[in-house]
Structure P
Amino acid sequence: MKKKHTLTLILLCTALTLSAQSNYSLCYTNNMSKGNTAFSQGKYSEARTYYTNAKQCEGGNPSAAQQKINACDTKIKALRELFGAKQKAEDPNKQEFEVNGVKFKMIYVEGGTFQMGATPEQDSYAHVDEKPVHSVTLSDFCIGETEVTQALWKAVMGNNPSYFKGDNLPVENVSWNDCQEFIRKLNQLTGKTFRLPTEAEWEYAARGGNKSRGYKYAGGNSIDNVAWYDDNSGNSTHPVKGKRANELGLYDMSGNVWEWCQDWYLKEYYSVSPSKNPQGPASGSIRVLRGGSWRYFTWDCRVSDRDPNGPDYRHNYYGFRLALVP
């Protein structure tokens with residue numbers, strides 16, 4: 001009888017021990033899983049919290065959790081150095097700058113590999129200069145949350161060349177050369193190294209970077225939700241951020257105004273483009289614009305569409321957004 005009770009007690013204790021170990025393991029596994037998800041989405045502060053919780057779970061692997069915490073710290077530090085300012089813990093991927101009282105935001109884009117050009121969702125509208133589809137790998141960079149506004153242009157340049165007037169409207173009627181002069185003065189005022197995005201950076205960002213859901217337009221497959229274009233613009237530009245943002249929180253990358261890119265244009269460039277950080281042809285006579293505009297049709301607003309023009313050409317549907325690198 002005594003032996004039977006002793007055996008029962010041993011089995012009960014074993015079961016309770018295994019149950020406790022299981023709960024400890026579940027605590028660790030759940031927090032590590034949530035941390036990994038947040039990290040992959042670029043939410044490094046949130047991920048760090050989960051990894052810290054995991055480290056404190058009994059029965060887990062504190063060394064592995066600490067390695068993850070260190071990875072988060074490295075990412076957050078890099079973002080702070082990239083932007084040159086302390087980041088808000090809740091959103092380390094976004095930084096606000098100010099020039100002569102006008103604020104603007106830059107979004108951090110984590111580098112990665114994507115298929116550039118006339119991918120299947122671009123349909124039969126794709127042009128020959130969007131082919132062949134090719135793999136491109138980009139390093140980290142930052143890009144403007146919106147197109148450069150008239151308010152920011154005036155703060156830097158002291159004038160407003162736009163046809164449609166309004167501080168929160170995108171600046172337009174600017175040439176590629178005009179953009180370079182603006183950027184030169186902006187860099188003097190801020191001490192940063194802003195520039196135009198390359199074509200590859202622009203398309204990667206418009207597609208949503210490593211958060212891309214494979215949309216035809218920047219932010220969705222329904223153009224009316226994400227863009228001002230010929231059918232809904234009322235024949236004018238509109239204030240930035242008036243439509244839905246894409247996966248990275250970028251606005252108006254489809255429609256509103258065409259956006260100048262840094263590259264020279266070559267119709268056949270995709271056949272010879274390097275796979276890592278392509279900069280466009282070494283020389284040329286025309287530059288590239290992306291994204292479509294208030295005056296253009298649906299197919300011009302696709303994320304892979306390319307439009308060439310001379311660097312001194314201006315129109316009331318030509319604008320730009322900024323890029324920034326370390």
Structure Q
Amino acid sequence: MNVVFMGTPDFSVPTLEKIYQAGHKISLVITQTDKPKGRGKKITFQPVKVKAEELGLEVYQPKNVNSEESIMRLREINPDVIVVIAYGQILKQEILNLPKHRCINVHASLLPKYRGAAPINWVIINGEEKTGITTIYMEKGIDVGDMLLKKEIKIKENETAGELHDRLMTLGAEVLIETLREIERGNINRIPQDNNKSSYAPVMNKDLGKIDWNKNAKDIFNLVRGTDPWPSAYVIYQDKKVKISNVEVVKRFKDGQPGEVVKVSDDGIYINTKDSCLVIKKIQFPGKKMMTVSDFLKGNNFKVGEVL
């Protein structure tokens with residue numbers, strides 16, 4: 001197939017690589033413009049650009065993919081299909097209609113549930129037991145097109161969003177290649193999404209990670225996992241924003257109000273919640289690295305009785 005690939009972050013890279021390895025002709029790779037990162041604001045190439053150049057593929061980085069220049073370029077290529085995975089811009093209808101086999105999106109959820117920008121985070125935050133990859137024919141709207149193929153995986157008990165991300169980006173590449181294979185064979189079936197069963201996974205923001213100790217411990221446990229590695233769950237301790245990770249739910253063993261530190265040891269910091277107790281095993285103070293509680297306690301203390 002003559003393929004145009006649109007993607008930007010790490011999540012897109014395995015799919016680009018798989019398309020290349022499968023022998024499809026990748027006529028153009030479109031990715032977002034390079035952005036300044038870090039304290040020095042050094043311009044950093046987008047992950048898809050790095051991989052595309054490594055594979056010797058042509059890269060195009062328009063500020064607006066819907067511009068006349070972009071559309072003219074796509075018309076000249078006349079692709080059989082445009083593969084879109086975490087690209088970062090909404091495509092106008094003219095582009096969606098352009099390829100012979102339309103535009104195919106690789107989405108990291110079991111659609112129609114968790115449409116939107118952050119499905120990997122929200123399935124964990126909401127305590128789901130399974131998720132997966134869905135390929136769809138793209139239509140106007142957010143992740144609303146007819147479904148093509150769907151593959152399901154179980155979410156592991158202690159899995160973080162970062163860990164699930166890495167599993168799904170590998171699965172996404174496999175499902176996309178299978179989708180292209182079935183389209184070539186003429187065996188693909190289109191399954192309309194049931195909008196009545198849809199849900200939305202909005203963009204993550206830094207405030208989302210703030211712990212509310214009046215919630216059940218299991219809900220907090222899921223929030224910590226779902227915001228790891230970004231934006232990170234955090235507590236306010238002595239006016240400092242302290243990031244936390246690697247937590248465990250245990251039964252309450254001491255009375256106290258939600259948010260109260262009831263025990264501190266090398267095993268972790270024990271904090272009462274609405275119904276149970278949460279053990280924090282890793283913490284990160286401002287300007288410091290994430291470390292185990294046992295390492296932190298070698299030169300510092302964390303007060304029992306403090307209410308976070």
note = P(r) over Cα pairs in 10 Å bins from 0, in percent, calculated, reads 6, 24, 28, 20, 14, 7, 1, 0; among P, Q the input was structure Q
Read-out relative contact order in percent (Cα under 8 Å, 6 or more apart), computed value 18, structure in P, Q = P
ask   = When distance in nm of label points 7 Å out along Cα→Cβ at positions 44 and 108 is calculated, the result is 1.6; to which of the structures P, Q does this value belong?
value = Q
query = Thinking of P, Q, which structure, once helix-only ellipticity at 222 nm (-39500 (n - 2.57) for each DSSP H run of 4 or more, over all residues; to 500) is computed, gives back -11000?
reply = P
Answer label among P, Q for the case where Rg/Rh (Cα atoms, Kirkwood Rh), for residues 156-283 alone, calculated from the coordinates, equals 0.98 = P
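Where a number appears in this text, it was derived from the coordinates with a stated rule and is not lab data. What you see is a predicted model; the values in this text were computed from it and never measured. Cβ atoms are built from the backbone, for glycine too; each structure is taken alone.
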